[in-house]
Structure 1
Amino acid sequence: MTTEQRIKLTMLLGVRNYGNQNEQVVKAITKFGSTFELLKKTTDEIQLIGEMQGVNKTGLASDKNKLKMTLVALAVKNSNKVAILAKQTNNDTLLKEIRFSETQLSRLPGTTLKEKVQIIYDRAEANIGNLAEQGITPDTQKVFLETITSFNNAIATPRTGIAVKREATQRLLVLFTTADSLIEIMDLAAGSVKDEFPDFFNGYKTSRKLVDTNTGLLSLKATAKELTSGKPVCGAIFTFNLDNANLAGSNLNGEITKKTSKKGSFHIKNMQAGTYRVNVHKPGYKEKEVTVSVADGERSVLVVELEKV
């Protein structure tokens, strides 16, 4: 989960808690109640995926290394025992197939190690009738095979983990998009009854604030897109000028300049509240001027569509 998603999840949890505390009012507002139920389900799923992603996986590599050491030790032990039989019977082919040192096996990558120790197991299994005096029996072979299987499962886990992580990332994008749409409906519904339920409306607006608890308020996210294609515009320069009316009593000159990244966007934190005139320009595109309002404790979103010259 990205930082922005974590911040948004915190907001969704705040909205969910506030709605639960004001259940009667929520049900009384047309469209708000039914939408809120959908939002709770969406938030629950987002929270569940976030918790799954946050599970400490550092133990996985440690366990795999321990299992590898166990397998190598067992493989070397059995390799030496089969080697005795090979020498006794002058079976050079068998000796070459199963003769490995601990150093050789330890340096092998997981899949190759699994292949080599499997050969040792298979050759021991094929000659098990002659290996009893060396201490290789069906019981020891069973333990050897179980160790091989466990290690094979362990080295497959990271690939599975990557696939699961990719699926979770894609699912989160869908869920947050859904949550955004639901919040928009709830905003409209709450706004339609702000005179009837002023205390509820004000509390709801407070719960809707996006706050970065690590670095302060997230004031604005700005994005530049091509008018016709909708593709992000990299390197577009935004110049923000705070309206003169907002500068009274302030030591700031009110001007901020930012450039869009490769993804066509940027964030500004801790902006002074007020209305800004925004000039946007980039060579090859028509210059554009828009306005945006920034409120304390809330994040504004500005999307500017630029037309090619």
Structure 2
Amino acid sequence: MKKYDVTALGELLIDFTENGVSAQGNPIYEANPGGAPCNVLAMLTKLGRKTSFIGKVGQDIFGNRLKEILAEMGIDTSNLVMDEEVRTTLAFVETFPDGDRDFSFYRNPGADMMLREEEVQEGLLMDTTVFHFGTLSMTHEEVRRATKKAVETAKAAGAVISFDPNLREPLWESLEDARKQVAYGLSKCDFLKISDNEIQWFTGEEDYDAGIRKLKEQYDISLIVLSMGKAGSRAYYKDLRVEAAPFLQEHTIETTGAGDTFGACCLYYILQYGLEDLDEDKLREMLTFANAAASIITTRKGALRVMPEADEIRELINRM
């Protein structure tokens, strides 16, 4: 038995989310804790799993607050590094009428991209069942080396490697560079969570199934889940292709964290069932649970601190 169920490496930041308009007509922003890897850990912690985070924030108001929030939630922060020189990364989130969003990052540099290879604790990685990462920790050379060290260490220790590209185009010097790092992640992972627009971008295929076939031909990935927003989700496992309908909400306000919530719930099922002997029923149960959880998070501002409880997710499934 490993000490941690899931360890994630990557960005921990503040999402400034629109929350009304002032008397002068100016937008009001709420400072929500965020960052995809920690959103994943927050959902898993809510589901009773033991989690740990590897990353860096600034030794500033926001960084200290983020560390407190993770500790308060039960996410291990023993490898959260505090940078005395570089400030905590900030993201301003613009929400569109349909709940979708766009990001403006203040990260040139930001503390999350300053994590160094020697700051990654190997012992922690050797004591985790699943290691999860994305590509925001691969946009710059130093943090890229830290990420790859973590991947290689965890993989050598027998951890399941989980990867979510989570492409944010403005943070890359070029999309060709992004493509190389996504390819690295695909070459190392056992579980892939990918979105509809990411599969189209990476493979050049408009048809999702054709894009997944391309990935499966090139990479040895045990389980691929595809999130399709309002169209639901699919799982591809061996020769199986399983689809689950979405849970559409009347009161959706934004989609921030929905993909992270979805991916975390899939990891929850992987921890329960493993990757060796999944079947159609288990995959459909996984997707249904993950779709329901992601649907709930779209009705809330932010994600990390407002993840749904398991009973709340099951209640929505039973009601629909």
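No value in this document is a laboratory result; all are computed from the given coordinates. Since the model is a prediction, treat every value here as computed from it, not as a measurement. Cβ atoms are built from the backbone, for glycine too; each structure is taken alone.
Quick notes on this structure:
- Calculated for structures 1, 2, distance in nm of label points 7 Å out along Cα→Cβ at positions 14 and 102 is largest in 1.
- Value -19000, calculated as helix-only ellipticity at 222 nm (-39500 (n - 2.57) for each DSSP H run of 4 or more, over all residues; to 500), assigned to which of 1, 2: 1
- In this comparison of 1, 2, the computed figure 1.6 for distance in nm of label points 7 Å out along Cα→Cβ at positions 110 and 166 is attributed to 1.
- Value 225, calculated as volume of the Cα convex hull per residue in Å³, assigned to which of 1, 2: 1
- Source structure (of 1, 2) for distance in nm of label points 7 Å out along Cα→Cβ at positions 6 and 286, computed value 4.3: 1
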